[in-house]
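For reference, the structures are reproduced in the following blocks.
Any read-out appearing in this document is the output of simple, stated calculations on the displayed coordinates, not a laboratory observation. For clarity, every value in this text was computed on a predicted model and none was experimentally measured. Cβ atoms are built from the backbone, for glycine too; each structure is taken alone.
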Structure P
Amino acid sequence: MPGLVIPDITPIIPEIIIVSFGLLLLLVDCFVPKDRKQIIGWLSIVGILGAAWASCTIGSSPDMVTFTNTFALDPYAYFFKVLFYIVAILSILLSLDYMKVEKANLGEYYIIILFATCGMMIMASAIDFITIYLGLELMALSVYVLVGILRHDLRSNEAALKYFILGALSSGVLVYGISIIYGVTGTTNLKAIATFLTPDKLDNPGIILAVIMLIVGFGFKVATVPFHMWTPDVYEGAPTPVTAFMSVGPKAAGFAVFLRALVEAFPAVQADWTLLLSILAVMTMAIGNVVAIAQTNVKRMLAYSSIAHAGYAMVGFVAGGPEGYSAVMLYLFIYLFMNLGAFGIVTMMRKGNRSAEELSDFAGMAKRQPGLALFMLVFLFSLAGIPPLAGFIGKFYIFMAAVKAGLIWLAVVGVIFSAVSAYFYLRLIMIMYMHEPEREFEFIQSGPLKAVLGISLFTTVYLGVMPGCVLEFAKKSLAGLL
């Protein structure tokens, strides 16, 4: 056709591979016996590795933009895609034997993880609010289904329904904010919005209203206070591997698009959104850490812990600049392994025909399973920020960025609440090591699950000693964004 411009599909080849594998596996799943659905999981990992190989082969550049400036494969997107590949692979490995034990050995479970991963990848590469929304909804709809995948479990069904209703509400707020931006600027492209917002046009109250609505929409996805109300119920009700996946993958995707949207589209009103984010960061750290103390369910405790960690990451947002933003990216990368490791231990533990999730279920674990208790101790110490583990390094760079930005008060608040968090992490450690066993311990004997724990432990220790490679990767990834 005359005048038809065919877009360059090179930047989206990794996404094409993920979606193609997902669609192909939907057909393959029809011919796989019900007791051998793990085959779909292993093939899904092959698809993710294929997409990772394509990403490495294609590389990344600020100039790799396609679909009329709505999608970019730049170094910033490349960093987060590497993170998403790792999350997806480790989450599938966590699930292979767990889903069989839960009598929900469904091939579509692994396929939905592929689609959720594709949505996260689109979010990281999106440079237009319409593309951001498409990626976000692909990810969100997939995660809604994953949360409710245990159809025989009322808790899973309830969690999925709550998450869907609140997620739909937050998406509506986000779209309303995008519509206001379009009404004011006439565009949804991030850089075009930044170009439009010259100093003489900042007196329009619609701009600040739109930014607030965007922060509300994205704040829901990363579980910041006061948009966190869904997190503990959904984390508790979802299958534990799904909880592990959504506590890292969608959260990292939310932060990726959060940072790109604010930095690329709204640098002209940075003072306004920085003030708002500093307030949210303090509230998130405070409520996440304080409420976690009262929890008796380990998954709910880790849910509030996840909320608190979102607050720490937002401190880096407020600090700003290469130091603050690279610290956030390093923190998310570290959080991936220590959080998946902690949830991996919870995934492995059983109490009769259900998961062992109560604090009392861990009593005397060190006497019966000293190896697993040691693993859990390392992950909890890292989450608490105790040196020389990776969690300490992540918080150190976050708080140092705040100090260098002149936000000493915010760094002090972060350190105080980090000390508060040590209470509920150490309480679980005390129960494991100081209490007598109340029952025989049952565990899912799974090679893939043990592999995830080993990888997570090694990386948590290694990045605590040598974080330079990831930090340098993050700083290079920010070059185009800034």
Structure Q
Amino acid sequence: MNNYPLLKKAYNSDDFEEQGKALIEQLTQHLKSTQLPQSPANNWQDPLEQLHYWKKYQFNNINSFVDDLLNHSIHLHNPKYMGHQVSVPAPLSALSNLIIGLLNNGMAVYEMGPAVNAIEKIVIELFCQKAGYDNQANGIMTSGGTLANLTALLAARQAMKDSDAWKDGNSKKNAVLVSAQAHYSIDRAIRVMGLGDTGIVLVPVNDCFAMDNHSLQHAYDATVSSGLNVMAIVGSCCSTSTGAYDDLDFIGNFCQEKNIWFHADGAHGGAAIFSEKHKHLLKGLDIADSIIIDTHKMMMTPALSTVVLFKDKNHGSQIFHQKAQYLFEDKGIDEQWFNSGLRTFECTKLMMCLKFYILWKSYGIEIFEENVDCLFALGKTFANIITQHPSFELALEPQTNIVCFRFLQKGLNKKQLNLLNKTIRQTLLEDNEFYIVQTTLNETIYLRVTLMNPLTNDSHLYQLLNKITKLVQLH
């Protein structure tokens, strides 16, 4: 490599050791600084300003770059980060990304990723057991809930009798019934599958923003009467906007009566399978033909990492019917569990199972129960604080760590209150101390927090409400 000095330097293990130590020290100091009272949760800039900054950026070295990156990023480890449903990664799990990146073992075939294909199977077996499945189940890990939902719905389509969409295309006019509060990835998956506008049927929600059981039968009848085949029904556990759990037991029994595929989207709230205190929210989950759960939401791993589970392993093994003779032996797919490329879109797939596995083996399975219980308890605590404050109201009593609320002011109509709460959210965003988001429910704008940081406590919650109150007074 003497003729290639840059390559020699790039692969120098001594340089890696030196840079790695400095980087770990730098990130450790960042973690410590996020706990300081004056530390910002956000570093807001207008998108065009951000773009201009990085276009003109002069790169000196990795450490100065990381400093600048931190000063232009959201800090999820700050207890005042209360925004999206993205985990606050446990530092040990974050280190797994370093291992994953350096080893870079693809997982399509066993010989390229021997250890991680075996480890992924062990992780999947754990999730199947916790979900209430028996040894006839299997699954796969994918890069995120969007891809996971698509994979599950492709399995639903392939499982239909008298139809082979993988071979013949969409020979039937299919539709999927889903809560009006379902995550947009369901809509996206259905459209990617070529089912179009008519392929997604939104079932109205009840006062708690969960799928209305009484409306399900009507939606099913109307869909069938219109000439569409109901391919699947999706239950949300929980919904993104409000954290509401659909009645999985009711939906599951309905699907069994109608012989319809039942898919449970547990991207966020499915982690409750690890909690004795909260797993009742998932009653009926074991009826589902397929389930997805993100570990990068409630299980402290970095993104992206999602499990897709199938109650019947045959369904999980027959989604994709392609042959690649240079990769796979000509024998049964289920026999080749160690060649994950047979059962997923992804070939050179990240060794994502390590993110969960390392936490599991380091701290025990109880760590995931503790995290769910801690964050759900924070949601209840915040709801209680809000109900005791005369200037705020809840959208609904939370079931999870997602809390929707709004500021009230006498004399303002609905439109004016919507504008006020929208302004509060934008002001908080630009102020940088807290990071929260907003949502719209029944044409009403609510402030929305997802309490993802186990280091958040009652004091931070009171500070947020006090901050909002002062902002309103100043305006």
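Of note:
- Computed 1.7 for distance in nm of label points 7 Å out along Cα→Cβ at positions 131 and 147 - originating structure among P, Q: Q
- Read-out relative contact order in percent (Cα under 8 Å, 6 or more apart), computed value 15, structure in P, Q: P
- Among candidates P, Q, the computation of helix-only ellipticity at 222 nm (-39500 (n - 2.57) for each DSSP H run of 4 or more, over all residues; to 500) that gave -25000 used structure P.
- Which of P, Q leads on distance in nm of label points 7 Å out along Cα→Cβ at positions 115 and 443, largest value: Q
- Value 17.1, calculated as mean count of other Cβ atoms within 10 Å over residues 179-186, assigned to which of P, Q: P
- A value of 74, 66, 42 for Cα extents along the principal axes in Å, calculated from one of P, Q, originates in structure Q.
- Source structure (of P, Q) for mean count of other Cβ atoms within 10 Å over residues 27-34, computed value 14.1: Q
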